[in-house]
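Input: structures, listed below.
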Structure 1
Amino acid sequence: MEPLPCTGSKDHCVEFAGTLTMGDITMTKAAAGCGSPGGCIKRVGVKKYIQSLVDMLSWANCYPAPRAGGEL
């Protein structure tokens, strides 16, 4: 994935992928965006239960983002 130009306190690129499962249905999810360093704390392999949905991250990555003006 290309590094995202970020602004303000959101100075890290955050990428993650995982699965959402409801009964017999399983879907893959993936997302990327800008976040704060605190947003880089992801719990890979931990299942979260939300009503009848199971959410589990299988991969997460976080790194300093280039600034919107072009510099790191």
Structure 2
Amino acid sequence: MRAPDNEYDIEVDAVLLRMKETRSVDMLSTIIYEEIVRCFGLSLANPKTSYNKIAASVWETYQNWLRDQNNDI
């Protein structure tokens, strides 16, 4: 059984709203962890370090997007 494509939209939206305050991969990992805890509770959240890989991927994508935005100006 597959999860719906939009299953984590609320969590993704919450992280995206905080992207402007993010200054590093570590900070983004903390934000992702905080949003998971906020939405699902501490008992269902994985250890904070388990979000480092996704944070690195999101950070790289975000940095590429920012660079593309600056090139369009």
Structure 3
Amino acid sequence: MFNNQFSQLESAIQRLVSENQQLNQALLHSQQQLKQKHEELENFQLQAMEQEELQTATAQKLEALLALFPAQA
């Protein structure tokens, strides 16, 4: 009787250890994906800021060029 219970307990522990390892691997994978997505987001944000700065500079140059021409009524 004890051998049967011991065997069942041992099987349950092995199953739990295996499931824990799988969950740890899945967690690690998810953490790696999250880190990668976070880095991608930071890159996109930097690109957006650079584009905004470029757009502002371009608009200022256009305004300066337009200011060289007299206003026609």
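Suppose distance in nm of label points 7 Å out along Cα→Cβ at positions 27 and 59 works out to 1.1; of 1, 2, 3, which structure was it derived from?
Derived from 2, not from the others.
Taking 5.2 as the value of mean projected area of the Cα convex hull in nm² derived from one of the structures shown (1, 2, 3), identify that structure.
Checking each candidate, the match is 1.
When helix-only ellipticity at 222 nm (-39500 (n - 2.57) for each DSSP H run of 4 or more, over all residues; to 500) is calculated, the result is 0; to which of the structures 1, 2, 3 does this value belong?
1
Supply the structure label, taken from 1, 2, 3, corresponding to mean count of other Cβ atoms within 10 Å over residues 11-18 with the calculated value 14.1.
The value was obtained from structure 2.
Read-outs: derived from the displayed coordinates by stated rules, not from any lab. All figures in this text were calculated on a predicted structure; none of them were measured in a lab. Cβ atoms are built from the backbone, for glycine too; each structure is taken alone.
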